[in-house]
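Dropping the structures in below, format is structure tokens.
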Structure I
Amino acid sequence: MVLLTPLIRRLAERYGTPVDVVSSGPWTKPLLAGQPGVGEIHLLQSRRRPYWLGPDQWAVVRALRRQGARPTWFMDTGGVGRHLLTRAGIGDEWIVDADAFPRLPGEHILTRFDRIAAQLPRAVGGGREPSPTALGAELTVSESAREDLLAWLAARGLAQSPLLLVQAGNKRTMRRGDRRRTSNTKYWPEERWAAVIDRLADRFPDHSILLLGVPSESALNDDILAGVRSQRAVNVASDLPIPRLAALMERADAMVTVDTGPAHVGAAVGLPMLVLFGTVEPSLYRPWGAAGSAVRCLSAHPAGPLEGLAVGTVLDALAELPLRPR
């Protein structure tokens, strides 16, 4: 969803109206509500459930039908959920389907989305050509989220402390079972994360270090902290709703993270980062923010699971980790 923000901004400018979003998942509204160019957000609980069993699908179809057919960009792969557009009376002539524009060799996903945003449905004219803007994800942090963050930091005794962030988990870590399983290609051993945190504490002795995540990643953070010498590292994974996370990343000085969603949030608010990649090629998915934050990516060579990335390589890279300019 973060990577779609440039496409949303471009379409909103082209047509002079906010872009409605149909999506699924609990992160969509707290992430996108109130962002520039975003209109109504319609949420689905499941796009794969049979239509006759999905009252959430019925509600979305009713809402789209009331608005009538209009230019629509379908960004899911494999056509999952496209039947809802048909039921809402939005024919193929109104739709730009991302599957018709596959990624070019070596093309970053944001460059591909920008190429798709320039396409037009057969049924409409060109609209207003958007003015040239810097390509990259961008999120606006609300004043209410900043105020909430200040109160949260004060309650933890961190209001006056400069902050560094660490994101060790990813969506596969959240699943039940052994986090070291082969399918978790972004797993990096806890003792290596502990070494990273201690190196950060040595290099930045005035900073507090916050370990991020969702509640199901809290156990991973606790296991990492068991091997950390520094007393200035804190596990906050149980208490980070999306608006607070974005505000925290806007305030923090730098982050070390695995390749995962929060890394893209960080880039979208200008946070300098060191990002650890597994089997995915960084040139295709590296966090790319419109603010131009410093992002360095490391991956195992030859490309493979993240566990193949040596801890020494990461510790060496920490010596060059920049802080956010003040």
Structure II
Amino acid sequence: MTVARFQHTATLLPNGKVLIAGGQFTDPMGEMALIYDTGAAELYDPTAGTFTATGGMNAARFGHSATLLPSGKVLIAGGADRKDGLSMQGLASAELYDPATGTFTTTGGMNTVGYGPATLLPSGKVLIVGGDASGTSAELFDPAAGTFTATGTATTSGAQTATLLLSGKVLVTGVDAGAELYDPAAGTFTATGSMAVARSAHTATLLPSGKVLVAGGSDGRNLLASAELYDPAAGLFTSTGSLTTARELHTATLLPNGKVLVVGGTESWGTPAAANAELYDPAAGTFTATANMNVARFGQTATLLPGGAVLVVGGEDSGDDILASAELYQ
């Protein structure tokens, strides 16, 4: 990439290119190697295999959400900034990237600052669920009006994932074992079955069957290798095969063959970054190892490209270096 990044976003555009935006980087010229956030953005072209700079965001940010809208524009919302390299401040601002012009423009701000997973609903609106300690904020972005409005009251503590189900409802999981469903028609949250294990920094992936694979993460004391499946029909989580490596801050990508590629993350407290990867087979309910990455990394992004390859970008390595490198899984 043109910029090393950690806690950035990667969004597949309708033209097949990938928008990489924001994130954190280490100032290589600083005496204290302070970490800053960036507003820079770039495009990955799968045909050329290259990254090129595009218009920058109006606000430097990391830990934000990025959602492709039906119009083809990308909504960037929230996150945080660290302008002086030390203190961190949550952001309520939001902006839109227009691939036609290669520019970002500001749009209506959120009602709550900070982090939160974002989900495009069938209506074209975007649900953002608060990811702070309270985990009670939830709001909708209306692209037609360019505004955010409050909706429902989420009760899941520290929302980590939000997954659109085949029914149109959204499964939200948090840092405790609780989970809930958001109903766009009613604008309400209701509790559903609890996970078997409290976890954070895990992944949640919708499978072709309509079930959701929840994998890895941390319980606050140990990294987890366990995984479970949420069945919307029963409203319950059940255990499935365990990861070959306990990990958090990894990525999980649904492949065209129905398997899930799990990549990188931290695999132990003493060895922050993992290079290994594995595949989950829903038919067998098991994880098996696949080829390792060329660079160990966590906090990266993984994007399924139109040709079926997976683009893995950025992150941080075991030496606390923020990475500009990228690689393809094929």
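The table below gives the values:
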{"quantity": "Source structure (of I, II) for relative contact order in percent (Cα under 8 Å, 6 or more apart), computed value 11", "calculated": "II"}
{"quantity": "Ranking I, II by mean count of other Cβ atoms within 10 Å over residues 116-123, the structure that comes out highest", "calculated": "II"}
{"quantity": "Which entry (I, II) yields the derived value 126 for volume of the Cα convex hull per residue in Å³", "calculated": "II"}
{"quantity": "Ranking I, II by volume of the Cα convex hull per residue in Å³, for residues 60-235 alone, the structure that comes out highest", "calculated": "I"}
{"quantity": "Test item: helix-only ellipticity at 222 nm (-39500 (n - 2.57) for each DSSP H run of 4 or more, over all residues; to 500) calculated as 0, pick one of I, II", "calculated": "II"}
{"quantity": "Which of I, II yields 24, 19, 13 [semi-axes √(5λ) of the Cα gyration tensor in Å, for residues 36-163 alone, calculated]", "calculated": "II"}
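Read-outs throughout are calculated quantities, based only on the coordinates presented, and are distinct from any laboratory measurement. Nothing here was measured: the structure is a model prediction, and the numbers come from that model. Cβ atoms are built from the backbone, for glycine too; each structure is taken alone.
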